[in-house]
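Below you'll find the structures, each written out as structure tokens.
Throughout, read-outs are computed from the coordinates displayed, never taken from laboratory work. Not measured: the values here are computed from a predicted model. Cβ atoms are built from the backbone, for glycine too; each structure is taken alone.
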Structure I
Amino acid sequence: MYVGTQSFGTSKKEMEFLTRHGVTHLDASVPDTEEATLAKHKEEAAKYGVNVESIHFGLPRSIPLAQDPQRDEDLDKVCKIIENAGRAGLRALNYNFCIVTHQRTPRTVGRGNSTYSTFKLDEYDNETLTEAGEVSRDEAFERIEYFLKRVVPVAEEYKVQLACHLNDPPAVVLKGVERWNYPVLEGLKRFVELVDSPYNGFNFCCGVASEGLESPADELADIVRYFGERKKIFNVHFRNIRGGLHNFQETWPDEGDLDMFEIAKVFQEVGYEYMLMPDHAPQHEDDVAPEGVSKRVRQAWAFQYGYIIAMIQAVSR
């Protein structure tokens with residue numbers, strides 16, 4: 001395993017930022033998903049010694065919302081993205097299957113006057129429904145199964161791993177929608193068992209998985225071990241939190257409730273072989289990205305790269 005990152009393009013400034021911080025593997029952000037564009041970004045990054053392994057693409061809303069007949073038309077487009085990725089030499093595609101998207105309450109203050117992404121259910125408007133209306137967990141899994149049965153055969157044909165990110169945050173119910181990845185272990189098992197394939201797995205976020213647990217420090221390692229041993233983890237967001245189900249802060253990696261060294265050891269033990277990358281870094285008003293490049297070109301992400309590299313070196317020795 002090795003340090004990687006997400007949400008970068010392949011400009012000179014971005015590539016130099018990554019390589020001077022020891023990052024040579026990338027889940028890129030690209031303007032479109034045409035084969036020629038993907039191949040061009042791989043070539044541009046390779047000049048700096050950076051391997052564009054994957055991209056994160058936005059799943060059309062018609063698919064998680066089961067909006068027919070648009071859903072089938074958009075599924076055709078997703079299949080084409082998978083084909084383009086395979087032909088361009090990408091290893092994986094990262095995506096989210098969210099009926100209700102990312103939710104948070106106001107940020108809270110942390111170390112050095114930085115601020116943390118935060119969720120407190122008792123401060124959250126959980127009564128107002130979204131366009132999705134009320135959706136049961138079983139209905140959510142029916143929609144996921146419809147999606148996977150269509151796209152996984154294409155992924156197998158073009159040898160592209162499909163890495164689904166967990167819904168953030170996990171919760172029993174958010175705005176009338178039962179989250180498919182709660183309970184965490186049960187939900188993730190059900191997901192991969194819908195279509196059993198070496199190309200169907202997770203963009204596994206240590207933070208989001210922990211956000212769905214009563215005691216992350218005691219529970220997360222076993223979840224990582226279960227899916228790691230079964231080779232269902234294709235990418236990792238390696239980050240820490242304080243708290244757990246329905247009440248958490250996303251902290252600096254060295255100060256949360258998780259022992260990140262122990263989690264890194266589990267990844268090493270199960271033979272995980274891909275990227276560990278930062279995600280949801282704390283923010284500070286003085287830590288601002290230069291204009292025209294990824295907002296991740298910041299001190300906070302540089303700190304996380306160094307931390308991850310140190311963890312990998314420690315567990316490897």
Structure II
Amino acid sequence: MLEMRDSLIHAMVADGRLMAVAASTRETVEEAKRRHDTWPTATAALGRTLTGAVLLAAVLKSPGQRVMLQVAGDGPLGLVVAEATIAAAGVLARGYVQNPHTDPLRTRRGKLDVAAAVGRGTLWVIKDLGLREPYRGSVPLVSGEIAEDLAYYLVRSEQTPSLVALGVLVEPDGGVRAAGGIMVQVLPGADEATINELEQRARNMPPVSSQLEHGRGPEEILHGLLGDFGVQVLASRSVGFSCSCSRERLADALRALGTETLAELEREDGQAEVVCRFCGEKYLFSREDLMRLMAYRGEKPE
């Protein structure tokens with residue numbers, strides 16, 4: 001696992017009327033960019049999705065619980081997937097974009113046009129809480145900007161009105177200058193005055209990415225938005241890019257292809273290279289490895 005150099009803060013606000021999470025994810029997004037060789041717009045879309053998954057995972061309770069976001073649009077990016085898992089070390093994130101070399105024209109203001117790259121489609125949220133079956137929810141994409149889509153999901157599928165702001169600032173050379181996000185959820189018992197004040201502050205809040213660029217950390221951003229409401233910090237965690245793939249898991253995936261397919265690989269190529277979709281790690285299986293996998297199945301190809 002890579003060194004976890006990003007962070008998040010999880011807090012209750014306004015005597016339990018609001019819940020908030022703020023995160024800095026620059027190193028995590030930079031690592032995803034490096035592994036998948038994403039172009040700027042793809043970097044921004046993947047980074048926002050990774051950060052959104054981290055914010056949702058931050059409120060989970062037990063190690064091993066995880067959240068996956070799937071942004072399935074009809075734009076040139078294709079599918080964007082991010083997963084965040086609670087672990088003893090903090091929140092572990094991984095993800096990928098189907099077409100990493102996507103970078104359409106900028107908006108009129110010269111900004112990365114993530115919405116155009118995502119297009120129209122569906123946002124899926126999958127939560128694995130260790131129960132018999134994962135929870136799955138979905139909503140139509142309302143903007144393709146990811147933050148607005150996630151806020152729409154939270155109010156429609158979980159009946160939790162939420163402020164969600166996600167930002168990724170990409171350098172001219174493609175590097176990640178800043179990345180992070182904030183999520184504030186309205187809890188039962190919040191009065192109309194609190195909600196109206198939150199909406200007003202959200203409209204006046206500087207972009208999260210620019211705040212991070214200027215050296216403000218998650219706690220400073222949270223206090224800057226909500227400090228006078230009264231912020232009670234519940235947890236502070238590290239965040240980092242980490243993948244759960246392994247040679248053994250990918251060997252199982254190869255074995256599941258069946259003896260005939262393994263025999264064809266052994267006969268025609270003499271080896272098999274398997275690439276993890278989430279992290280880009282490559283695993284090479286030699287002819288001898290393929291023969292062992294076939295023998296393990298206890299079958300012989302016809």
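Structural remarks
- Structures I, II were shown, and mean count of other Cβ atoms within 10 Å over residues 25-32 at 18.8 was computed from I.
- Of the structures I, II, the one that 32, 52, 14, 2 was derived from, the read-out being P(r) over Cα pairs in 20 Å bins from 0, in percent: II
- Structure (I, II) behind the derived value 30.5 of mean count of other Cβ atoms within 10 Å over residues 49-56: II
- If helix-only ellipticity at 222 nm (-39500 (n - 2.57) for each DSSP H run of 4 or more, over all residues; to 500) is computed and equals -10000, the structure in I, II: II
- Identity of the structure behind 19 (criterion: relative contact order in percent (Cα under 8 Å, 6 or more apart), calculated), options I, II: I
- Mean count of other Cβ atoms within 10 Å over residues 113-120 - structure with the largest value, from I, II: II
- Which entry (I, II) yields the derived value 1.00 for FRET efficiency 1/(1 + (r/R0)^6) of positions 137 and 193 (r between Cβ atoms, R0 = 35 Å, to 0.05): I
- Distance in nm of label points 7 Å out along Cα→Cβ at positions 33 and 225 from the coordinates reads 2.2; which among I, II: II
- For the set I, II, ranking by Cα Rg over 2.2 N^0.38 Å, for residues 81-184 alone places I highest.
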